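A.B. asks: Next up, some structures in structure tokens.
We did not get these values from a lab; they are worked out from the coordinates using the rules stated. Just so it is clear, the structure is predicted and the values come from calculations on it, not from any experiment. Cβ atoms are built from the backbone, for glycine too; each structure is taken alone.
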Structure I
Amino acid sequence: MSNNNIQNEKKTYNDPLIEMLERYSGANSGSGDEENIVKEISKDLKDKVKDISRNPLGNLIAKVPGKSKKNVLLTAHMDEVCLMVREIDENGLIKFAPIGGIIPKILPATAVTIGRKRVPGIIAIKTLHFSSKAELDTADEIRDMYIDVGASTKAEVKGVEVGDYIYFTTKFTRQGDYIFGKAFDDRAGCVAISEVLCNAPYNVSLYASYNVSEEVGCRGGYVSAYDVPDLLFSLNFEGTTCSDREVKPTYSPSTELGLGPAFTIMDNSTITNKKLLDWAISVARKSNIPFQFKRTVTGGTDSGVISLTQSGVPSITLSLPVRYIHAPWAIVNRFDLENYIKLAIAIINEADSF
């Protein structure tokens with residue numbers, strides 16, 4: 001059973017958290033094309049949150065009043081890395097460009113769907129039998145790749161236009177505590193915010209912003225805090241790198257699956273506010289919730305731009321470890337996801353003490 005928004009066959013896991021993640025993961029929504037995930041989130045919030053709106057850039061805003069007038073800003077980004085049609089050549093082959101950071105060598109032989117008509121295609125790769133040793137030892141650049149939709153001429157290509165979005169046809173599945181799918185960066189963060197909002201009210205008021213276009217420059221993050229009065233701090237939910245399958249004696253993985261959510265101390269966009277970080281760690285320890293630290297200085301998040309909003313906003317990023325991030329497939333852990341949400345709720349419950 002499927003529709004135009006959700007690409008995966010519906011399953012019943014008897015686990016509402018996993019089922020929400022499946023829906024969010026399957027809602028194809030690249031940067032600038034977030035309407036499908038907006039619809040899914042809105043379904044979950046409509047009976048729980050009265051004040052829901054969109055800002056001019058497209059961020060989905062949800063406000064939940066608390067006893068206090070003080071606000072905590074919750075953010076996660078809705079967009080995912082994907083591809084876009086840039087040309088249809090005379091032989092019926094689709095040339096494309098990346099939206100967000102994607103390693104070219106992972107793309108060949110990947111199944112995709114193109115445009116609103118969901119035209120199926122394969123990112124082509126030269127057959128082993130016709131490849132030279134030099135070609136086998138190197139990877140093509142994305143500009144040299146193409147998608148085969150089973151057409152021999154440009155006229156035979158139906159339902160595809162320049163500018164159409166291209167999405168990976170990844171099948172969501174679960175094996176024990178391990179969950180396989182796409183776009184966990186940052187649909188897991190969106191799940192976390194939805195769960196937090198649906199467990200309201202809290203003492204502090206919540207201003208939640210599901211942001212657009214993070215993968216192409218944190219665009220939604222730049223504006224997400226401008227209209228928030230009496231802001232105590234910003235809590236950004238992310239998916240982060242997990243490199244625990246790299247086997248090297250001197251190698252320290254960024255994060256590891258099964259150890260809980262991760263705090264970022266520093267990345268390429270910000271150094272976390274020390275007072276806020278120390279306080280959040282104390283909340284985790286007091287609540288006996290497992291956590292870890294991101295141990296590499298890589299990437300950037302909406303926290304980096306939010307912290308520079310107004311006269312400066314104390315901001316912190318709490319992340320879910322994601323193996324094979326920014327790829328057609330990714331893996332997360334159910335234990336980490338559950339504690340990701342538990343820690344967020346504990347932080348919000350204690351927010352008055354910051």
Structure II
Amino acid sequence: MQRIFSGIQPTGIPTLGNYLGAVRNWVKLQDDHECIYCAVDLHAITQPHDPKTLAQATREMAAALIAAGIDPQRSILFHQSAVHAHVRLAWILECVARIGWLNRMTQFKDKAGKDRENVSAGLYTYPVLMAADILVYHATRVPVGDDQRQHLELANDIAQKFNFDFCGGEPFFPVIEPLILGPAARVMSLRDGSKKMSKSDPSDQSRINLTDDPDTIALKIRRAKTDPEPLPTEPAGLESRPEARNLVGIYAAMEDTDYATVLRTHGGRGFGDFKRALADLLIAKLSPIAGEMRRLLDDTATIDAILRDGAQRASALAEPIVQEAEKLVGFLRV
């Protein structure tokens with residue numbers, strides 16, 4: 001089986017977008033891959049954060065992943081800062097990566113905005129740490145959204161240069177293949193169909209959180225932005241209607257079907273009936289996850305034990321690889 005690595009920042013309760021865009025796919029990948037999943041708390045501090053809440057947010061993320069179906073016995077689940085091999089390899093790769101490569105990273109430009117001179121150096125070099133996260137396990141596949149594809153291309157460039165500089169071109173670090181997630185990967189804001197659903201959006205009405213209770217889910221869907229036209233009967237009718245397309249896409253993803261199938265049932269009708277059906281579907285699918293999350297968060301000792309065991313298993317894989325990388329660059333071992 002090919003080895004997969006993927007991580008998610010512990011910066012708030014996961015949303016429906018996180019679930020449909022990543023976590024649900026991670027669960028499925030456990031069937032035919034060797035999976036390593038990580039709450040990337042090192043990445044979480046590249047932007048302003050509250051140190052008083054980071055540890056609890058890390059537990060919440062672990063609880064969400066387990067409740068959604070990540071099995072700590074079948075997969076490795078841990079938090080990034082507990083495995084020091086990540087930062088050791090990241091420094092080596094920082095010295096391999098070129099400034100010009102980092103300057104081309106569009107996501108840094110988006111996150112930094114106009115205040116680029118005042119953001120952290122960690123945010124700028126974030127993609128190098130991401131490369132280390134993957135390469136320290138010799139993972140060969142990474143499930144990502146299309147917005148992260150550029151970072152994987154950079155990781156492969158860094159790996160190739162390391163192999164050329166220190167291994168005579170021999171493939172110490174393998175080629176990483178992106179697993180680009182399907183059409184349901186980009187779940188948009190309930191308040192603005194042009195923006196991705198985000199944990200950081202100031203409006204809680206813009207997203208469905210995995211901990212939302214049934215009444216909250218129903219209210220948010222009822223208030224979700226739409227347009228005055230009825231739902232179309234064909235997918236082509238969703239073009240230039242971002243909010244309608246988003247709600248139909250969410251329904252299709254939750255039912256593991258496509259736009260056409262959803263519209264055959266709901267097309268030609270107003271949004272009132274469709275929103276009620278969508279809310280009922282979300283409540284049925286998400287309520288068990290929310291309940292399991294609450295149960296796990298009432299037992300933080302169990303979460304901590306799972307993360308500790310995962311970190312030990314991850315370290316056992318990463319340590320020989322980072323030690324060999326350190327040897328290849330010439331570090332003294334006494």
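A.B. asks: Tell me which of I, II gives -6500 when you compute helix-only ellipticity at 222 nm (-39500 (n - 2.57) for each DSSP H run of 4 or more, over all residues; to 500).
C.D. replies: Numbers: I: -6500; II: -16000.
Comparing all candidates, it corresponds to I.
A.B. asks: Turning to a different aspect of this structure: I, II: which one has distance in nm of label points 7 Å out along Cα→Cβ at positions 20 and 148, as calculated, at 4.2? Don't jump to the answer; show the numbers that get you there.
C.D. replies: Details: I: 4.2; II: 1.9.
The structure behind it is I.
A.B. asks: With distance in nm of label points 7 Å out along Cα→Cβ at positions 28 and 316 computed per structure, which member of I, II shows the largest figure? Working shown, then result.
C.D. replies: Working: I: 3.9; II: 3.0.
Comparing I, II by distance in nm of label points 7 Å out along Cα→Cβ at positions 28 and 316, the maximum is at I.
A.B. asks: Distance in nm of label points 7 Å out along Cα→Cβ at positions 60 and 236 was computed and gave 4.5; which structure, I, II, did it come from? Intermediate results must be reported in sequence, preceding the final value.
C.D. replies: Numbers: I: 2.0; II: 4.5.
Considering all the candidates, the number was obtained from II.
A.B. asks: Going by distance in nm of label points 7 Å out along Cα→Cβ at positions 180 and 212, which of structures I, II comes out largest? Let's see the in-between values first.
C.D. replies: Values: I: 3.4; II: 2.9.
Going through I, II one by one, distance in nm of label points 7 Å out along Cα→Cβ at positions 180 and 212 is largest in I.
A.B. asks: Let me ask something else about it. Say we calculate distance in nm of label points 7 Å out along Cα→Cβ at positions 36 and 68 for every structure; which of I, II gives the highest result? Mind dumping the intermediate values first?
C.D. replies: Details: I: 3.9; II: 2.0.
Structure I gives the largest value of distance in nm of label points 7 Å out along Cα→Cβ at positions 36 and 68 among I, II.
A.B. asks: Next up: With Cα Rg over 2.2 N^0.38 Å coming out at 1.06, pick the structure among I, II it was computed from.
C.D. replies: Numbers: I: 1.02; II: 1.06.
The correct label is II.
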